[in-house]
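Colleague: For reference, the structures are reproduced in the following blocks.
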Structure 1
Amino acid sequence: MLVIRPMQLTDLMFLFSRPEYLSAYVRRFGITARDELTVRIAAAGVPQLPVNWEAVLDAAFPPSHPG
């Protein structure tokens, strides 16, 4: 069976593996800051972040460059 549904807030723990998945989550729910995402991760009770977490996070929230 294949079921397609809109992304839910609780889907966060399944989206850590790929930057484009986390970016889609951030856009979908209007998350604008790393701190806000950190709060959601804590609330979701994610037991362990993947090894590549920093790269995924940087893709979702590119570091700002002083210009």
Structure 2
Amino acid sequence: MERMREVAGRDVPVTLYAMPEDAEAAEGYQRIGVERVLFYLPTMPEAETIARLDSMARIAARFQ
């Protein structure tokens, strides 16, 4: 990403699509400069969806 920013000659915002629900991975992506993440949320029953959203929110909070 540093090379991309060098070539662009400016700070290029980076968003990761389909972020894994893994706190360690989130920390790694943040260390290399990822500024925003998008999670993949498949269709599931309501209770499972809410639990998964809670998990994603805890991980995404690291990027604020």
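A short reminder: the numbers here are calculations on the coordinates, not readings from a lab. Remember, it's a predicted structure, so these values are computed and weren't measured experimentally. Cβ atoms are built from the backbone, for glycine too; each structure is taken alone.
Colleague: If helix-only ellipticity at 222 nm (-39500 (n - 2.57) for each DSSP H run of 4 or more, over all residues; to 500) comes out at -14500 when worked out from the coordinates, which of 1, 2 was used?
Modeller: Values: 1: -12500; 2: -14500.
That value comes from structure 2.
Colleague: Ranked by relative contact order in percent (Cα under 8 Å, 6 or more apart), which of 1, 2 sits at the highest value?
Modeller: Result for relative contact order in percent (Cα under 8 Å, 6 or more apart) over 1, 2: largest is 1.
Colleague: Say we calculate distance in nm of label points 7 Å out along Cα→Cβ at positions 3 and 19 for every structure; which of 1, 2 gives the highest result?
Modeller: On the way: 1: 3.2; 2: 2.5.
Across 1, 2, distance in nm of label points 7 Å out along Cα→Cβ at positions 3 and 19 peaks for 1.
Colleague: By the measure FRET efficiency 1/(1 + (r/R0)^6) of positions 11 and 43 (r between Cβ atoms, R0 = 30 Å, to 0.05), tell me the structure among 1, 2 with the highest figure. Intermediate results must be reported in sequence, preceding the final value.
Modeller: On the way: 1: 1.00; 2: 0.25.
Going through 1, 2 one by one, FRET efficiency 1/(1 + (r/R0)^6) of positions 11 and 43 (r between Cβ atoms, R0 = 30 Å, to 0.05) peaks for structure 1.
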